[in-house]
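Each structure below appears as structure tokens.
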Structure 1
Amino acid sequence: MKVNHTTKDWREIPFIAYALIIMNVLYFGLMFVAPMIWAQGITSVQGLLAGGVVPFLMASINHISFLSLLMDCVILYFVGSQLESLIGHWRLLAIYILSSLASLITQGLFLGTGSQTITAGLAVLGIFGGFLMLGDAFKDNPVFGQIARQYWLFLFLTAGLQFVVNRNAMYGMVGGILGGFLSSMALGAPRIGKINPLNRVVSGLIYVITLILFVYLGMNR
């Protein structure tokens, strides 16, 4: 019984969220100890299409300021770990990466596919998109509904601030949130309950088709 209890506790640890925090912090440290390596963590749509998968993944954990790193680590620790406990470890990782991809391609549509960017903060916003999905898919659960409403307000205020301060950043922010919503809906949440299979398929198709369309439009601007 003791062994089973220990195994169960280990499986409940949100190790993906913790691992993402560690990787974000360590990569930020490269800015000071190995700036040439740190500078590789910048990506673009054109670079990704040319085979730059590693730079894209590095950009997904890259920050240029300590404040943004701190905020994202706080979100990962509190919000990311909570979402991971609800939907599972590898789903959280998939949402993080797919949100990073969606934010990159959305930025490429409006700013040009050659525009260089980092996507760590935008990938983190996809976690909020995951909670918005839970509020939509499980409307009968008042807890998810309340959390989703709170996050909607937070994201609305954040988007409004970005529109005033840095409109270019808002494009990636919207892409990251919607990417998190659609990808989490497509991946499902079996730990909580069953999501309508049609909704999952449609969300996955919308995600894929939209990104393909954005790439096409961005490349032909």
Structure 2
Amino acid sequence: MFAYLWNDVVGTGHYLDNSLSLSGGDSKSSYFFSLNDLNQKGIFKKGSGYHRTGARINVTREIYKWLSISNKTSYTLINSDRQQTGVNNAGFLIGLLRTPPDFDNSGYIGSYSGTPGGALIEGRQRSYRNYIGANANPGFNNPLWDLYKLENTSQVNRFINSAEINIKLVDWFTLTTRAGVDYFTDRQLNYFPYFSTNGNLGIYNRQEYSEMQFNLYWANRRVQ
């Protein structure tokens, strides 16, 4: 019987990973270019996706015998959607594991009327502890409500660039300068519709983060 509940929300995960690279050069220069894309669908039938797309370019060039430069650049875009986790009455697994195996979760949303022939309240959540939708707060979310009504997404953009200059003043002495920047943004969206556990009046929360780091480095190398 528990397999019946489990099969409603859990399936077989899969992923598709593609990459393309190109490289070349000559006696004084080299280049490398790559693209990659990972699209992953987790074991939950909704709310366990991860999609990462990235690009990278590396180039080096010897301009003179005493001067060479190089640069490395990468960009990554990550989109993910996730389930509620942790000590959380709205969590996906806690609602699933606290549902008896003989309770049918499939009718997780419907209409409720407090009196025969009375006005219907649309969109009420139905769960084991709220089996006719009488309460606005169901106690624990129906796992299907978690899957198809809640949203918990994240979008991350990240850019990394590193440049290097080498100046060989004499055969036994090289001056190296490196500069790098690492910048990212992260936009997180969390949505609970009306009649959800922990948010029976509805919750919409959007958070945005960004950070940039810049590094500058000098070094000299002396060959004895």
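Quick check for you: by percent of Cα pairs over 15 Å apart, for residues 132-179 alone, which of 1, 2 is greatest?
With respect to percent of Cα pairs over 15 Å apart, for residues 132-179 alone, the highest-scoring structure among 1, 2 is 2.
For relative contact order in percent (Cα under 8 Å, 6 or more apart), which structure out of 1, 2 has the highest calculated value?
1
Suppose helix-only ellipticity at 222 nm (-39500 (n - 2.57) for each DSSP H run of 4 or more, over all residues; to 500) works out to -2500; of 1, 2, which structure was it derived from?
2
One of 1, 2 was used to compute log10 I(q)/I(0) by the Debye sum over Cα atoms at q = 0.09, 0.10 Å⁻¹, and the result was -0.36, -0.44. Which label is that?
It must be structure 1, since only it matches.
No lab work stands behind these numbers, since they all come straight from the coordinates. Being a predicted model, the structure only gives us computed values, none of them experimental.
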